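S.K.: Following are the structures in question.
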Structure P
Amino acid sequence: MKATVVIPARFASERLPGKVIRPILGRPMIQYVYEGCRGASLVDEVVVATDSEEVIEVVESFGGTAILTSPEHPSGTDRVAEVVTDRPSDIVVNVQGDEPMIRPEMVDEVVRVLLEEPSADIGTLVKQTEDPGEVFSPDVVKVVFDDRGFALYFSRSPIPYYRDEVVSKRDERGVLYTPPSRLRVYKHIGIYSYRKESLLRFVALKQGWLERAERLEQLRALQNGMRIKVRETPYETIGVDTEEDLRRVEEFMRGGP
């Protein structure tokens, strides 16, 4: 069974243009992502899918493979689908080009989800969080899942809602929250594995009202009956959307908290 990692890397990011080639400790961000994926033992190939010749030049400069895709794609997932449509792949892994902390173990784990669960269309990772800032942040996607690990819902709001818990503290921003020891909240780690046929089916579907409401495309899959299997990971990631995110990643890579 052949597994292909495709890294969508759009140059014209709205919040931080050109971020995928911004330097982190002297190396372009996309190189960290590429090498993190390349180290996975269950992966046969890694390809960067981009709308920019400049990104291609950077990827090729460190020995990577990149493909120029249409600039018209509405999402990275559509860009991934373009790359694999005529490619002999069974499992396709989507790793965003702004995830420099991605680890080979995470890529292997999300591939293993589909290898071990034949009924799953999509695999992804989650991590338990006790940080009230993350629990209440709309930028951190939360997920609830059933006893077999199949996703029930993803939301930017805190889920599940602990109705009977006593809200007894405030964080540094004055936000009320329940003590972390009494919460069981999982945040979504945005790496996906797809069966190739599931990916092609997914990108052909129209957006539903849930996806439009939350601005989360994985809800399109759930609303259309596709099964997403989640697996918990011990690893942390920081997706880079701002200058502050870049600073946090550099601090972490230097051995900071």
Structure Q
Amino acid sequence: MTESSKSPKIPIREFIGTRQSNLFQTLKQPQFTGELILGSAKGEQWTFYLYLGRIIYATGGKHPVRRWIRNVTRFAPALITYLPSIDTKTFQHDSFQKCWEYELLNYWLQTEEVTRQQLSLIIRSMVVEILFDVTQCMEIVFQLNASQSLSTQILFIDADQVIVEAWEAWQKWQGGKLADRFPNDCPLIRQPDQLKQKTSEKTSQIMIKLFNGKNTLRDLSLQLNQDIMQMTRLMLPYIQLGLIDLVSVPDLPIPFKFIKK
């Protein structure tokens, strides 16, 4: 990948459902192969890998590793237990240098540790999460990098379908009066003593254990098997009282020994 192969950065304001659809449609018609790179004013960057104009994977943003682990755990939990036993030589292949997340999923597909249907659920869910985050940014810049795509094409994702799914999730989030809250933030209890006064002893103990600043709202939604909007709405009164804060946290480390060339 070279800088010269990238197009100029082009800003788009209010980059919501229809404009997202229009952008992907313009790439579908000429059957664009390469990377669509989106950037936010906060410096976040997401990469959509396209093959002949269709999405095959996406990554980037604030928590690519958390997102990957969370969705693999959700749809194919056994895979996480295989990580320590993978031969590190596997990760030295050229393909892993470009996008280890995708290539590891493909590796598991080839070794029949996971089904294509499971991978479809994992990848689609990650793309929807990314589109939600992009929608919440509202204003982005995009850049194209016409290059060789990923090593294989596990599946082709219809852009309009995932855009609609992300837009519906965003509308629900807004409807819950959470537009200024970020699902990648972590709840952290600031006033444990006051919280105990507002809740039962059992409830406060559970909240203190869970809301420790280590698990994002998305992480907790999976762990508790609860709808993220409803779960966050229940926190709002405590957030407004200053008993709980939503804080930014770093991504998790790559979950294996990754040897770069």
Structure R
Amino acid sequence: MIKGVARKYFEGKKCLFCGDYGLYKLKDNRVKCKNCKKYYSIRKLKSDLQILYYFYLELSARKTAKELGINYKTVQSKFMSFRKLIADYCNKETKKLDGELELDETYLGGRRKGKRGRGANNKAIAFGILERRGKVHTVIVPNASADTLMNEIKNKTNKGSVFYTEGWKSYASLEQYGKHNIIKHHEDEFANGRNHINGIEGFWSYAKERFHKYHGINKTNYPFYLKEMEFRFNHRNESIFNLLFDITIRRLV
């Protein structure tokens, strides 16, 4: 299966960087491009492509290592490299979200004793903004204070948008930035016409369902796993392998 995916990158000796067909072989079995002077190992590139393909299919690192007969730590390290490059790609997005926007926070981490919800210990706090019929933006934040959340909102949304949130006090000043609609969960008002945050809550479910297969994520790595989910969600109607290749393999060679 991977052969068909990889073939387009190796047939015709076309350079992966500039698209020129002037590749030639070096003594150490790497290839070099006469045009852009870049050089790389075809053997390593094929291995990286195989790993990327299984990453694209959302297989775990452990299962990928078993399928390819590669050391698990090697695959896991490569997967984390992919996630960090995806996070970098997402963080470079400059277009602000606009229109009808749903805002919400959630808490990521395994089941632990103690306080739940806002203020829960040892949890990663994720904040999300979803543009209805558009994209989602996510970020791991240090807390859910008004200063923290409003700073993210002002950086990633256009003033004058229509905001939908639950009644958390940190959103109180949103009315100065746009129209603010509040969902009163304490009154069992989870959806009332357009007044809901079902979209962003659906994204959290989408992300957490995929996190379960990792059997525990180090808290410091949540920003990268979360950005992977953001990327996959925002491109959910596309075939993303070629985009993943451009974001990851081209930069790792």
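S.K.: As an exercise: helix-only ellipticity at 222 nm (-39500 (n - 2.57) for each DSSP H run of 4 or more, over all residues; to 500), calculated from one structure in P, Q, R, equals -12000. Which structure is it?
M.R.: Source structure: R.
S.K.: When relative contact order in percent (Cα under 8 Å, 6 or more apart) is calculated for each of the structures P, Q, R, which structure yields the highest value?
M.R.: Going through P, Q, R one by one, relative contact order in percent (Cα under 8 Å, 6 or more apart) peaks for structure Q.
S.K.: State the single structure among P, Q, R that was used to calculate FRET efficiency 1/(1 + (r/R0)^6) of positions 23 and 63 (r between Cβ atoms, R0 = 25 Å, to 0.05), giving 0.90.
M.R.: P
S.K.: Also, quick follow-up: Here Rg and Dmax of the Cα atoms in Å, for residues 183-238 alone has been calculated and equals 12.8, 37, so which of P, Q, R was it run on?
M.R.: This figure was derived from P.
S.K.: For the read-out distance in nm of label points 7 Å out along Cα→Cβ at positions 71 and 199, a value of 3.0 was computed from one structure; give its label from P, Q, R.
M.R.: Q
Since every read-out is calculated from the coordinates, none of them should be taken as a lab result. From a predicted model like this one, the values you see are computed outputs, not experimental measurements. Cβ atoms are built from the backbone, for glycine too; each structure is taken alone.
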